Structure I
Amino acid sequence: MTAAYYAAVDWGTTSFRLWIIGEDGSVLAERRSGEGMTTANKTGFHAILERHLAAVDAPSHLPAIICGMAGAKQGWVEAGYLDTPAALSDIASHAVAVPDLDRDIRILPGLAQRDKRHPDVMRGEETQLLGAAAELGRGRHLVCMPGTHSKWVRLEDGAVSGFATFMTGELFDVISKHSILSHSIADAHIFSGDHPAFAAAVAEARTNSALGTSLLFGARAGQLLHGASATDAKALLSGTLIGLEIAGALATAAETIDSICLVASGSLGTLYQAALESLDCPLAIVDADAAVRTGLSTAAQAIWPL
């Protein structure tokens, strides 16, 4: 059996994921929990990490590479930001060591866009980018990473030239729970990307993005006037928000791009895939879990070469 090389950790606001990586690159063990930064600030980052490492019998000398909110100002140790334009290859060299521990633990930095008109930050997604870039190669790519706060990144020959954050996931949650539309979708079922109302809403939002939030009220009006179902209304809400996001993201990529890359997984990933496949542009798809592991691996090998 291959020897353990390092522990890779993706530490989010509400989630914790750990993989033990072998010298041959294989995943020897995996741990997941809801002990994100919010919990770790109360119970201790070091205690949580060591408990998960002990659960998989990790050696006491095994180093750990961490990305995500553990490096935030309110996290374990602040890892700061690299300013754009930023070469992804520089991420590892700016990792911050956690002091006063027997184990070698490094936390990767985030990325910052300091444009006063469009300030933006990311933390955790830069490691997914590092992993995805290995598959994309050189050229100009527009990378979409869906989530509560979706990131769209302009990647040119392995360097981030700029990016934009879209609060699509959070807006969907707030609108579906706390607006007048909550009544329209209360009894909705799960839908897929080929749902007619979703596909139509994506196309309408992309074509008529200037109408903005006025398109959302169609979820309510469609029920009152045309007998649309709750699932139709929910699909329309989702498709409209995602369509508006795509329209805005494409507007940030004024230059020609070689491809759009979707870094995602799960049901949300399938919705974005369906929406993006309607574009007249090559689409590359990278699994989000695989991307973050590859990114952490790339950084770990730069810090601790075999």
Structure II
Amino acid sequence: MLQHLLNGLTVGSIYALVALGYTLVYGILKFINFAHGDVLMIGTYVALMVFKGLKSFIEIPFAFGIAVLAGMLSSALLGVVIERLAYRPLRHAPRLAPLISAIGVSVILSNSAALIFGTKSQRFDMPFNNTPIHCGSLVVTPYQGLILITAFVMMALLHVFIKTTRTGKAMRASSENPLVAELMGVDTDRMIRFTFIWGSALGAIAGILVSLDYKVYPTLGSLIGLKAFIAAVVGGIGNISGAMLGGLLLGVLETYGVAVLGIPVGYKDTVAFVLLIIILLVRPSGLLGSNKRDKV
């Protein structure tokens, strides 16, 4: 049971990192950035290309570190560009318009990646020795440790940034009431850029971590993005702590569903949707979300 818990937390950490991108954008703009998974995929491809180009010249761990930074920067820059070109002109349009724009951006990015990088899947070379470590009956791999440590450190840094820094407070003010925040001197456009930078960079980290064990391909971000969106809704869309909780919960339930309940591996994705339906029926605002009444 402890082994299944560890495996579930490892998967859930990935979902949580990606879910943070959805919940940050929704918190300020109140719409779902369905291109987030494809931004993640582009950052992963950039990291892969940089890693392949550097590993012959410098030591592999250093090449991997530079590749991760390159992937984060490229995803962050792409997120800012998408916000500026595809979302900002539609900021005051009906809610359906930016949603359709996000779907269009997603299709453009996935097809562009297939055109540039090819449709054949590629793989990262593991940058370290991944020999499993046995702790009694518990088996832990360095890869799992990397995912858990990276995810929890990044989530903690984001939480501290949002709660304690001046910029984080301005982001929370923009999320609460953009008009009042502007009247108080907050540059809401700048806060929105910060939101896309943080969310896109965290997504790139998640994509790179996933690709160490799986492969990189143009539709990499589709299923991960969809599950992360479900995790954000389950935890309470717009709530940072909720996104973390939803991601971890979804990963654990998927793992236990296969290992304990005997759900076939090919059907484990249904766990996410069943959980979403149950949460929407029982608590539509999510586990940590709150219902707010609008005064007329």
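Taken together, the values in this text are just the output of simple stated rules run on the coordinates, not laboratory data. None of these values were measured; they are calculated from a predicted model. Cβ atoms are built from the backbone, for glycine too; each structure is taken alone.
Of note:
- Taking FRET efficiency 1/(1 + (r/R0)^6) of positions 34 and 210 (r between Cβ atoms, R0 = 30 Å, to 0.05) as the criterion, the largest value within structures I, II is that of II.
- For helix-only ellipticity at 222 nm (-39500 (n - 2.57) for each DSSP H run of 4 or more, over all residues; to 500) computed as -23500, the structure of I, II it came from: II
- Which entry (I, II) yields the derived value 16 for relative contact order in percent (Cα under 8 Å, 6 or more apart): I
- When mean count of other Cβ atoms within 10 Å over residues 2-9 is computed across structures I, II, the figure 16.5 traces back to II.
- FRET efficiency 1/(1 + (r/R0)^6) of positions 90 and 266 (r between Cβ atoms, R0 = 41 Å, to 0.05) derived as 0.85 - corresponding label from I, II: I
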